[in-house]
Structure I
């Protein structure tokens with residue numbers, strides 16, 4: 001690493017901490033839950049402390065750009081939609097690249113600079129990370145986000161496979177919609193029941209919660225999986241609701257489902273601390289692969305049995 005690269009890394013770390021200081025101030029200002037508001041305010045102070053530490057080793061002529069108001073507004077809007085739990089995960093993900101660069105180039109820093117970096121790391125481990133964890137764990141939406149996202153994901157993939165197979169075999173969009181809707185209802189009930197039973201059994205095996213709390217958790221799991229499974233089914237069904245049929249309907253269904261799958265699989269990867277790119281690529285490959293197989297099967301059935309409805 002040359003001098004310019006090192007200076008750019010320091011500038012990036014300073015800018016990141018300064019940005020998060022402003023962002024946490026903004027999020028705390030709009031947060032209604034008192035406990036979360038206090039935690040966000042403490043995080044803002046810690047980020048200010050860390051940005052000042054990075055600023056202390058920056059050259060006098062270094063760039064000290066102000067935090068982007070557009071990015072802050074974008075993340076504030078994201079927070080209103082998805083909740084503070086997922087927003088905190090997005091913030092963590094954004095920091096990963098800079099932290100990896102710092103870890104790989106730590107030898108390029110002087111002993112005095114390394115001492116300061118260690119103090120920042122110690123502060124992050126003892127103060128910042130517990131605060132971030134407490135915010136995520138107290139967020140009600142985040143507690144059930146896996147049920148929500150996996151329910152949505154299953155609804156998207158399963159109904160896409162059903163409707164494209166039907167669309168390849170049938171010409172009438174009303175018939176495709178009716179058949180797909182029946183599958184959506186039965187799948188919703190099946191997924192909700194399965195989520196309830198699996199959560200209930202797991203709670204009993206673990207023995208970490210009492211029977212009443214365990215039953216409540218199982219009911220919530222079944223509700224979120226079921227309702228979001230059903231919501232997911234509406235996306236691949238939508239072209240046939242509005243009268244699209246044949247390969248045009250198939251194309252629209254795949255495009256709509258692909259867009260929504262990209263979003264949901266990215267969120268699943270975020271909350272599961274996995275690679276977003278790999279998660280999205282794997283999900284799209286599997287779902288589109290299943291769609292292709294069912295299109296081929298539907299086309300074969302249509303040509304073999306001469307179906308014209």
Structure II
């Protein structure tokens with residue numbers, strides 16, 4: 001009876017859609033079934049915090065996603081607020097209950113052998129666009145810069161003598177990222193192709209066929225196209241290459257503080273997610289390789 005009064009309140013006074021009201025019904029029915037199976041003498045008025053916590057634990061142990069558990073807890077919380085206002089119950093058993101934290105998805109990255117196959121293969125043409133596209137892919141992978149940082153580069157930001165690129169990141173914060181011989185060789189090829197195309201060496205670093213600064217949309221399409229040649233990942237974006245840079249650095253013994261500076265993170269906690277990524281990869285490889293795993 002109490003649940004029906006609550007659902008009518010949602011539909012008539014709060015103007016919730018039939019679908020939303022139905023979701024509330026399902027969530028409350030799930031909890032009611034749980035506590036009645038636990039103890040047939042329990043009722044909405046006698047439920048305490050321990051029963052609610054046990055319900056949350058049972059859902060997590062059953063493999064329910066944190067989003068599902070939190071949605072059901074929210075429905076229960078709203079229901080008890082209604083009951084309190086109507087004087088049906090004297091206390092709210094959900095008030096001090098915290099739901100599970102949502103797990104952030106681990107970053108997606110391209111495997112090293114796939115990147116080697118792409119950058120060492122004959123996928124790029126010998127003309128201006130081919131040399132530019134290969135340089136963009138290599139720069140994402142070698143420096144870990146963001147899409148907006150790459151498109152915002154000017155030729156004066158690249159110092160081939162010192163082998164560093166000056167990157168302007170979020171909130172105009174600048175950092176310097178080193179690069180090696182391979183990227184320098186690609187830079188030389190690209191600048192030669194730019195000269196031949198009459199684009200010169202001033203202004204934007206990456207340009208289209210008409211000498212204009214390349215657009216973010218064009219770069220996204222380019223990255224998606226070439227990554228599609230070597231990986232089956234559904235997500236194939238410039239940010240995936242940034243994740244790939246970070247994962248490769250950690251796999252080759254870079255420390256988190258160094259990686260934080262190279263990537264331009266404000267906090268080390270942002271960088272730490274990549275440590276989880278490499279650990280998950282280690283576990284996967286262990287389970288595949290060890291005969292008794």
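Derivation of every value follows stated rules applied to the coordinates shown; laboratory data play no part. As the structure is a prediction and not an experimental result, all values here were calculated from the model. Cβ atoms are built from the backbone, for glycine too; each structure is taken alone.
From which structure (I, II) was distance in nm of label points 7 Å out along Cα→Cβ at positions 62 and 174 calculated, if the value obtained is 5.8?
Numbers: I: 7.0; II: 5.8.
Of the options listed, only II reproduces it.
Match the computed value 17.2 of mean count of other Cβ atoms within 10 Å over residues 150-157 to one of the structures I, II, and report its label.
II
Each of structures I, II was scored by mean count of other Cβ atoms within 10 Å over residues 214-221; the highest score is held by I. Given a value of 7.9 for distance in nm of label points 7 Å out along Cα→Cβ at positions 86 and 198, point me to the structure among I, II it was derived from. Checking each candidate, the match is II. Of the structures labelled I, II, one was used to calculate helix-only ellipticity at 222 nm (-39500 (n - 2.57) for each DSSP H run of 4 or more, over all residues; to 500), giving -18500. Name it. Computing helix-only ellipticity at 222 nm (-39500 (n - 2.57) for each DSSP H run of 4 or more, over all residues; to 500) on every structure in I, II gives -18500 only for II. Once relative contact order in percent (Cα under 8 Å, 6 or more apart) is calculated for all of I, II, which comes out largest? Between I, II, the highest calculated value is found for I. Set I, II, criterion mean projected area of the Cα convex hull in nm²: the highest-scoring structure is II.
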